[in-house]
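Peer 1: I've put the structures underneath this note.
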Structure P
Amino acid sequence: MLTALLAQGTDWIRPDVDWHALAPEIVLIVGINLVLLVDLWIDASKKWIMATLAGFVMLGALVPIVTLAVVGDSTREMFFGRYVVDEYALILKALFLLIGYIVVLMSQTELEEGGYYQGEFYVLMLVSVLGMVAMASSRDLVSIFVSLELLSIPAYMMAAWRKRDPKSNEAGVKYYLLGVFASGVLLYGMSYLYGTTGSTKLTEIGAALGDAESGAGLLAMQVIAVAFVIVGFGFKVSAVPFHTWAPDTYEGAPTPVTAFLSVASKAAGFVGLLSMLFIGMYAADGVYEPFIFVLAALTMTVGNVLALRQTNIVRMLAYSSVSQGGFILMPLAVMASGDAAESALKAVVIYLLIYALSNLGAFAVIIAVSRKTHSGEISSFGGLMQYSPGLGALMTVFLASLTGIPPLGIWIAKFTAFRALLDGADGIGYTLAVIAAVNTVISAAYYMKVLREIWMKPVPDGDTTPISVPQPVWAALGICGVGTIVLGLFPGLVLRFADLSDLTGALGG
């Protein structure tokens, strides 16, 4: 056998590399080193260059994604099918880079005025985005775990960025400790998957589990593996009961970091979970579907109930983010039922795309308003329409979108999620649809509480001086506002982007 392999030359051991497909990652790697080197050499008075440079790196990495989409080649596989660039990966890579660019716009003024170290911050953010971009193409247990840690470790440090603020320190420590615990649980489950299937490649794991399902059934260790993998990702997406780190971390971290964690980190966790469920563990539907049903129902319900009690708007949006995670999870509870596989995948991706714009926009308004009020209390938004109607109108758009009110952004995301449940055509789907409908009504209560302050309450201290909003924050608000409105009015745009036949075709069933 060895002689036969040697006779074939070295092609069988040399990984195939498509440099065009890897171009976004290469641009980010070069950009990370460039930002780090420039920060070491420039004077402190010119640190503002760091934000501009980081933004150009994000935009530069978008260019090869656009060219790959325009070329329209078939799926590009590298490293023996363990790293794949397809339509699914390109859409999510673009999403992560767009989120990163918007957060850079939101961060620039706050970092400059707060006196924080800027170069290191943008290096950490670029490294985290690199992990997210790599996650979108990972089709192997090793690359998924490495990508997850690459995006998580910088986020731990960013959460504790205000070194002299006890709340920021607490945020970083809680996020780090629970994140490391979650990584250990996830790695334990992955080790069981590898041990029982003999491979780290998702397609081979899926085939092995499919054979086991059609034969004597899944081994007990494989059931444990599936459960531990879901629990590990449950921490990453702040699903109940693994959400306890989110409110304190979101409140203590700098607001731009909170926005980054609530959108980008959550989306990356869902991307990893999607790849595991749709390719690696699809055959184990009898294990994960009931598990995800319980997670989705608990997450949306507990998140909404706790959000109702909050007086701090960042904590309210933290629990709102938990609840939104339940809505994103619910199509996955029926993904192996009936004809729901493709509609479930599309529903999750659409939700991630639109939720990112609406939630980032809400945090951008909070950053702008807190520059004047120096408060995170919901009551500090009282009378916002009187002295800053532009910000008040934008916050109305973002919160109405998060509620799911047509014709704003998230209504089409919730519509596709409900449709995926109905496509499942089983009792779990119908039950979860009823729970989700009730929770949609509950969520309207706390979003409307903020809107009541904005539209109907007087200014708390009587100061109606207009808010001076920095240009980068206005740019972030513009991108999020236009995206939320346009995608709500023209849902065909986002539905077309969610044509993800490449990944659903990998299911083999």
Structure Q
Amino acid sequence: MKKFILPLALILLSLLLAFSLLNLDHEWGDDWASYLMQAISITKGDTQEFIQRNTFTMRESTHFIGPDAYPWGFPALLAPFTFACGPLNIFCLKTINLIFWALFLLVFYLLLARRLSPIEAALVLAVFAFSPLLLNFNNQLTSDIAFLFFSTLGLLLIVGRNGTSYPKGIPPYILGLALFFAFFVRTNGILLVPTLFLAQVFDYLQARPRILPDWKRILTSDLIPYYVFGLLTFLNLILFPAGEGSHFEHLSLISLDSLADNVSAYVALPAYFFSDLPYPEIIYGFLLPFILGGIVLNFKKDFPLIAYLGLSYALFILWPDQQGIRFLFPLLPLFVYFAYQGMTATFFALTSQFPRAGVWLTRGFWLVIIASFAWTSLTSARDNLAQGRGPYGNVFDPISIEMFEFIQSETPADSVVAFYKPRALRLFTDRNSLLVDDCGALPKANYVVLRKSRGAVDQISPDDIETCNPSVLATRVFLNDKFLIYEITPK
């Protein structure tokens, strides 16, 4: 147990920091509102009603916002928290992330401990335990942190010990459960299934001497994860209404330009992991050769990790929309691990006469990163607590709540309200909502909410709203420091 003292201490410190960084607000990006409404619909048994209302928002808005429904895994995990916390107690609801954050750190350490010495595994773990980016992301009520755990768990169970697809003593159906929950939480979790298959084929091809396949073992052991995954996926399709399929309609936007933009973006994007440090692009540029070197040097040993990384990048490059660094969360642990391996091998070769110097050059570099991350995170946590955890002028700010309350109390229940974050508006007001940034679509709405500071970004400009569509009359009925509300009536 001694070797677990340091990683457990790091996990507890990280959890304390993450809790200290939680605030009483939420950013405007309204994916979280959709997840929360899906969770509430599960508790009320009206998932079909959610699909109907969200489909209206998605299909009637003047441009693509998101799918008719996100995968139901995270809403299902969040549903008990809506009972315990209440549907709008955002601070309490965010604690779901802390659970999966701690589980991710534990599973990541177990993955590292199979490849590095205890002190090195703890060192790489600390990079993530104190990461300002990831610690602050616990404030986002989305599936990213939960998926980071399930993705890493799936990889841990796939890589296992040499020559097998899962760790000794772990029943293969556990791997099937991990694969399913990764897919249940985020659609691209399906990539763990071909990762497992490629790992099994690679193990077979690497076996010496080469023997004929043991079909009894394949049918009674190797295929069990696929059986479990398939059965649970089938049950998921029966129990929950489909909505993720609308995502695939978006693939029609694939073009050579989108592919080229995505290649450029996703090659450069990992630098954002170091965005809280000076010159993050230089740090990432310095590490990139070591990442590639670590991949080459550990190709056989870490083939499943490399396969998952490659499959994920292929998917992200194909997908027309870029979603920023959060898409890469499950891959960031792999980047840092391979960078560490590449640096260790390179510095060991360069200092062959003084091998300990090479080891400490690598450790010293990462200790500086860890110390900088820890200081930044600690400072942010102290400031958050000193300010009473907010709110910080976003969704739960009193000015925003005043706007929501006006919509809820002063508009008919069957009103259609246009707003640049329509899902957040529906969560707070229970009004059908859509995004309108085209004057020709104004007749779709009974009311339009405009944010003064956004101009014409995802909304009609406040300067144009009264004159841009001569077929309707736009009458201002509400004004506060941030928002304008107009009633839309035909002339």
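Peer 1: So if we calculate mean count of other Cβ atoms within 10 Å over residues 327-334 for every structure here (P, Q), which label has the highest result? Walk me through the numbers on the way to the answer.
Peer 2: Working: P: 28.1; Q: 21.2.
Largest calculated value belongs to P.
Peer 1: For relative contact order in percent (Cα under 8 Å, 6 or more apart), which of P, Q scores largest? Don't jump to the answer; show the numbers that get you there.
Peer 2: On the way: P: 14; Q: 19.
That would be structure Q.
Peer 1: Next question, about the same structure. For which of P, Q does Rg/Rh (Cα atoms, Kirkwood Rh), calculated from the coordinates, equal 0.97?
Peer 2: It must be structure P, since only it matches.
Peer 1: Another question about this same structure. Taking distance in nm of label points 7 Å out along Cα→Cβ at positions 79 and 407 as the quantity of interest, name the structure among P, Q where it is greatest.
Peer 2: Details: P: 4.4; Q: 2.6.
If we compare distance in nm of label points 7 Å out along Cα→Cβ at positions 79 and 407 over P, Q, the biggest value is for P.
Peer 1: To continue, here is another question. Of the structures labelled P, Q, one was used to calculate mean count of other Cβ atoms within 10 Å over residues 143-150, giving 20.6. Name it.
Peer 2: Details: P: 20.6; Q: 26.1.
So the calculation was done on P.
Peer 1: Also, I was wondering about something else. Computing distance in nm of label points 7 Å out along Cα→Cβ at positions 111 and 191 gives 3.7 for which of P, Q? Don't skip to the end; give the middle numbers.
Peer 2: Numbers: P: 3.7; Q: 1.2.
The structure behind it is P.
Peer 1: Let me ask another. If helix-only ellipticity at 222 nm (-39500 (n - 2.57) for each DSSP H run of 4 or more, over all residues; to 500) is calculated from each of P, Q, which structure is the one that comes out at -19000?
Peer 2: Q
No value in this document is a laboratory result; all are computed from the given coordinates. Being a predicted model, the structure only gives us computed values, none of them experimental. Cβ atoms are built from the backbone, for glycine too; each structure is taken alone.
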